[in-house]
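Listed next: structures, encoded as structure tokens.
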Structure P
Amino acid sequence: MNTIDVRGLSCPQPVMNTLEELDKAGSGTFSILVDTDTSKENVIRSVESRGWSVQQIESDEGGYVIVIVK
């Protein structure tokens with residue numbers, strides 16, 4: 001599983017960085033690390049709009065781990 005760590009970034013960077021990495025990969029399973037509720041919601045909405053499926057969302061050390069697949 002690939003990991004995309006966008007913790008500590010201000011909007012819109014978490015979404016932009018995530019989508020850039022996903023566009024490079026095209027498909028696969030990714031674990032995305034975010035540290036705010038806003039980043040979590042924005043990343044989920046953005047990846048779903050690009051055809052990725054959210055498999056799991058977990059709280060993790062003051063943030064969230066979002067597992068997606070395509």
Structure Q
Amino acid sequence: MKTLYLRNVPDDVSAALEELASAQSMSVSALAVRELTAAVAFRRNTDIVWSSPDLGLEVGDIVEVVRSGRDR
């Protein structure tokens with residue numbers, strides 16, 4: 001694994017990370033790794049969605065099919 005050093009982190013961001021980490025009994029480093037991992041996964045998922053072909057499906061139709069499957 002690599003070590004990542006962050007510079008110029010705004011004071012308010014640093015304080016918020018410390019507060020969140022403390023509330024979850026985590027180190028700031030562990031919290032930052034978790035959040036960065038989630039951000040990368042979100043970006044990858046977004047890229048996959050936008051690069052997928054348009055199948056002409058409406059969101060309402062998808063929701064209807066999902067709900068009908070749950071009602072069985």
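Structure data summary
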{"read-out": "Read-out mean projected area of the Cα convex hull in nm², computed value 9.2, structure in P, Q", "value": "Q"}
{"read-out": "Ranking P, Q by FRET efficiency 1/(1 + (r/R0)^6) of positions 14 and 54 (r between Cβ atoms, R0 = 41 Å, to 0.05), the structure that comes out highest", "value": "P"}
{"read-out": "Source structure (of P, Q) for helix-only ellipticity at 222 nm (-39500 (n - 2.57) for each DSSP H run of 4 or more, over all residues; to 500), computed value -12000", "value": "P"}
{"read-out": "Structure with the greatest value (metric mean projected area of the Cα convex hull in nm², for residues 6-45 alone, set P, Q)", "value": "Q"}
{"read-out": "Test item: distance in nm of label points 7 Å out along Cα→Cβ at positions 22 and 62 calculated as 4.1, pick one of P, Q", "value": "Q"}
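Read-outs: derived from the displayed coordinates by stated rules, not from any lab. On a predicted model such as this, the values are computed, not experimentally measured, just so you know. Cβ atoms are built from the backbone, for glycine too; each structure is taken alone.
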